[in-house]
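Please treat every number below as a calculation from the coordinates, not as lab data. None of the values given here were measured: they were computed from a predicted structure. Cβ atoms are built from the backbone, for glycine too; each structure is taken alone.
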Structure I
């Protein structure tokens with residue numbers, strides 16, 4: 001049995017949910033009358049322009065609709081309604097990697113967003129339903145752009161600034177974007193880098209949908225400007241009014257698209273709605289992080305990922321909090337950078353990835369003691385399960401043994417936290433996701449909906465719809481159904497399957513054990529093996545390729561590629577060529593940490609590659625799986641021998 005860590009008593013007395021009795025009461029309330037529970041929360045949390053007339057429509061499952069007939073605008077929820085009492089409060093504290101800072105109050109944020117919204121409408125003709133791709137570094141203008149789109153009803157799609165031109169192009173084309181908002185560049189590890197040339201390359205072909213590019217000057221670097229297409233934000237933004245009427249949006253109108261890797265080569269455009277998404281973003285901020293009026297909240301994610309959407313921008317602003325946005329990396333100029341910021345900004349809730357925790361523990365274990373971290377009240381982790389050693393260092397060294405660690409499990413598709421401790425209530429076991437949040441029916445079952453016995457691995461499913469859930473895959477509803485509702489049923493009805501396996505321990509705690517599909521979780525970022533394989537296959541010497549994930553002490557998982565070559569080539573050259581291709585087509589985050597040249601791959605007689613065998617070999621484990629279905633079983637022993645020799 002794992003050691004249990006109980007919440008700090010003094011913290012619990014003031015927490016939103018103070019103990020497990022309160023947690024169980026709220027869960028029972030949701031179980032007794034599911035729609036009434038969500039109705040109560042939606043009326044409490046959202047400032048509606050027009051009330052909804054129905055809580056949930058299940059008539060076209062799994063295309064569920066929430067808060068039918070309700071009207072709102074996300075920017076009123078995140079900015080407008082705060083102007084009465086919080087207009088001079090810091091909404092965003094931004095810190096550049098060079099140490100420069102900008103403080104944007106709620107009133108200033110209101111003006112900045114309105115000006116950009118007017119620019120989008122008046123200069124570029126962007127209107128409700130149009131798609132805008134945002135390819136930005138971690139600067140406040142990225143947030144302004146997201147909110148300006150929401151203000152006028154445009155659908156934004158933020159693309160992570162580390163993605164390549166080809167990856168950006170794919171997302172622009174799939175979304176049918178009319179406008180790209182970008183920056184000349186930014187700073188990382190003390191050096192400037194450029195983004196605008198990547199946009200230029202992405203738009204070289206097949207992007208006829210894009211009519212304009214709006215560029216923020218961050219570095220003031222010399223970049224190419226295409227006359228008639230490219231416009232400098234800094235030069236023209238002052239020409240637009242600071243007042244803009246918010247577009248009245250339906251509860252189910254799309255707020256944004258966010259592309260995530262799947263088990264096929266084509267990224268999936270996850271579509272989120274307006275009301276359900278913002279409701280859950282705010283609720284989880286208030287309850288999972290227990291953020292209070294005067295707290296300062298810091299999520300270290302990039303706005304290009306769902307964590308940045310929900311817990312840098314929409315969640316903190318919806319509840320009127322102060323959110324920190326940081327441009328750089330945790331190791332610049334040294335491993336004390338984050339702890340120095342926590343001391344200086346008096347951060348109360350800190351949310352980061354296990355990858356970062358493991359890295360800082362490895363290279364700067366003694367750095368935190370140099371700083372005053374006493375302002376911290378809650379620590380969070382996101383993106384992947386955290387191993388017990390890293391958990392203990394985080395708890396004892398960063399939290400001083402007094403802060404609860406909320407190890408949150410959720411996905412791009414869920415919009416917000418699904419399984420997580422509550423900091424004032426939940427007894428925590430290191431490495432456990434713990435329990436579903438109130439109103440969330442997350443269960444570990446088999447494909448037929450039968451509950452999995454304690455200690456046995458099963459499929460992590462959400463068996464009832466919830467407000468912040470994915471609505472569809474942009475332009476591909478059939479893929480939406482197949483991807484999420486095609487594998488598991490309960491009571492004869494399809495239910496949402498997360499793609500993760502999990503177990504209940506003897507106390508009913510949920511432990512996530514990893515993916516069941518062909519997706520690799522690198523530093524908390526999901527990468528489809530098919531997408532990586534497709535890129536590697538473009539190398540002229542590659543005949544066949546199979547990509548799997550391998551455990552990594554820092555990144556959680558690393559990309560491991562098995563390559564069958566067409567002809568002899570210097571191994572070092574091939575590896576270099578492959579990683580250049582991956583960086584160019586996807587981005588450096590997908591680079592293969594290990595590449596093994598093999599004479600063949602283990603396949604069934606029907607030609608299916610037995611990836612579970614390759615995963616076992618990559619982990620250095622003994623093969624216990626049945627290999628009788630492999631057409632040439634001798635290849636397994638050959639690959640094992642090559643792996644051991646290389647190792």
Structure II
């Protein structure tokens with residue numbers, strides 16, 4: 001045990017010396033957990049700058065915020081309106097405007113403007129919205145910034161408190177700004193951006209007394225009526241929405257940082273769903289990717305997770321995505337597009353076949369099983385069958401799947417056949433076999449899928465197994481002789497034949513850095529998605545103690561470090577954007593890695609828990625899969641045997657040891 005702990009400490013220490021050009025080298029946390037279930041900025045005098053994305057059904061906002069050298073709060077609002085389309089109406093055609101307006105500029109204390117006083121920020125807190133507390137001399141200010149859950153507006157509420165000993169006169173000046181865009185650049189003509197204050201007037205504020213005013217920044221088509229908004233109601237609705245996500249799929253472990261990071265991942269995964277003209281569409285975000293779906297981000301990453309949390313709008317977005325992908329099935333076996341864009345009215349396929357059919361087959365079959373809804377599964381069955389057959393038709397002579405590229409779209413080489421695509425296809429075959437039985441398909445259907453899976457597993461090992469940089473692992477494609485982080489993919493599909501060498505390679509200094517895993521050894525580029533897959537797969541393979549150390553380090557960095565509070569996309573590309581589906585991948589480290597929950601039917605699943613040695617127990621509350629709402633409690637008895645309890649309505653229905661199977665209904 002001491003040896004394992006020493007190795008973990010050594011590996012974590014070594015990661016701190018693997019600096020990348022952009023990273024903060026202090027390794028000091030900027031944030032701390034707070035008692036309200038969020039995180040709060042540590043006020044220690046450091047200058048701090050960061051950005052966070054938040055979203056509602058009609059808009060998203062990326063807040064570029066910070067505390068400057070004078071102690072003032074700074075914030076630039078990058079507003080995105082996905083359903084206001086610009087020309088050309090392509091992937092990136094959301095109407096975007098940057099707004100620097102500060103509503104506090106309209107506040108006078110007596111005859112003097114508040115902003116002429118010296119501000120000192122006291123705290124910044126995040127929990128699905130942003131709360132900033134500061135004081136300007138004897139005036140206390142509380143800012144609350146949030147996207148409206150359903151309206152195309154950023155809403156902000158301001159509470160002013162007289163901290164002095166004398167009454168003061170406060171005037172909130174009526175203020176409105178309006179900007180109209182070029183009609184020739186909009187699909188629907190001109191768009192109007194409006195900034196407006198609510199609760200203006202002149203007030204007498206007694207000592208310790210407070211008043212509240214609010215603001216909105218909204219956008220609309222020029223032909224539409226101006227927005228009327230109850231800001232307090234919108235903020236309350238956002239808080240209720242976040243609370244609903246936090247009341248389902250609740251992680252309880254001895255590690256509060258993991259618990260909180262998991263809770264935050266649900267927020268980012270669930271909020272980025274847009275009510276388009278063709279129904280709800282989950283989108284990555286990042287000031288680039290909205291009102292559109294991708295075969296990796298949505299089909300592969302996010303949709304299989306959504307049933308676990310039981311959020312109806314997320315499940316509706318998943319079904320809408322499957323419907324859109326299914327509309328591209330064809331008798332000529334041309335590939336389904338990688339992305340369906342512009343509110344479902346167009347497509348993007350610029351990287352060719354990225355293995356998208358494997359991504360869709362994997363995600364749709366996993367989703368159908370987890371959802372546990374027979375009618376939905378029957379709707380998805382033709383799509384699953386078609387995408388599996390597409391993959392079969394693209395097997396090469398070695399028995400693995402050919403594709404033009406992979407989900408990195410040519411940023412790094414992937415050969416004619418890559419490890420990721422074939423691994424996804426393998427898992428999809430297994431899930432389809434489970435699903436075929438529950439859908440009462442002929443027995444030959446499930447047997448055939450199982451046979452194809454066995455043959456593919458053998459082919460994967462024969463074709464991709466290699467010694468790479470001294471590790472007994474996989475080459476990512478034929479001719480690959482440099483370690484790639486996507487060698488983790490077989491682990492997440494339950495292929496553990498090369499687990500030891502693969503995990504050793506993943507955690508070696510050739511791939512692991514203080515920022516997570518490099519995409520390719522020797523580069524500076526990292527994409528969180530491969531780190532998140534690797535942590536999940538290593539846990540599934542039973543590398544619990546070592547992986548827990550890396551998971552804790554990663555979670556601490558992303559939740560409490562210098563760029564918080566979610567998993568990110570990549571660096572240097574995208575400036576570490578908070579893309580939504582990466583947060584779903586983080587959550588799946590827990591559901592499929594730590595607990596290793598695998599649906600095996602519409603109402604059945606297996607659990608292979610990875611309870612760390614130092615933890616007496618861990619629990620997932622209110623899991624919404626396979627048609628149920630239940631808890632799973634994992635604990636170690638006096639004989640050190642690991643138990644799994646299935647709990648329904650507070651009652652223990654089953655208590656089993658080790659790897660176990662459960663059936664609901």
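Among candidates I, II, the computation of FRET efficiency 1/(1 + (r/R0)^6) of positions 217 and 305 (r between Cβ atoms, R0 = 35 Å, to 0.05) that gave 0.90 used structure I.
Name the one structure among I, II that mean projected area of the Cα convex hull in nm² of 28.5 was derived from. Going label by label, the one that fits is I. Given a computed value of 0.85 for FRET efficiency 1/(1 + (r/R0)^6) of positions 201 and 593 (r between Cβ atoms, R0 = 35 Å, to 0.05), which structure among I, II does it belong to? It traces back to I. If you rank structures I, II by mean count of other Cβ atoms within 10 Å over residues 57-64, which sits at the top with the largest value? Across I, II, mean count of other Cβ atoms within 10 Å over residues 57-64 peaks for II.
Here distance in nm of label points 7 Å out along Cα→Cβ at positions 449 and 481 was derived from just one of the structures I, II, and that gives 4.1; the source is II.
If Rg and Dmax of the Cα atoms in Å, for residues 257-360 alone is computed to be 14.0, 50, which of I, II is the source? The read-out comes from structure II.
One of I, II was used to compute distance in nm of label points 7 Å out along Cα→Cβ at positions 425 and 457, and the result was 1.7. Which label is that? Value 1.7 for distance in nm of label points 7 Å out along Cα→Cβ at positions 425 and 457 corresponds to II out of I, II.
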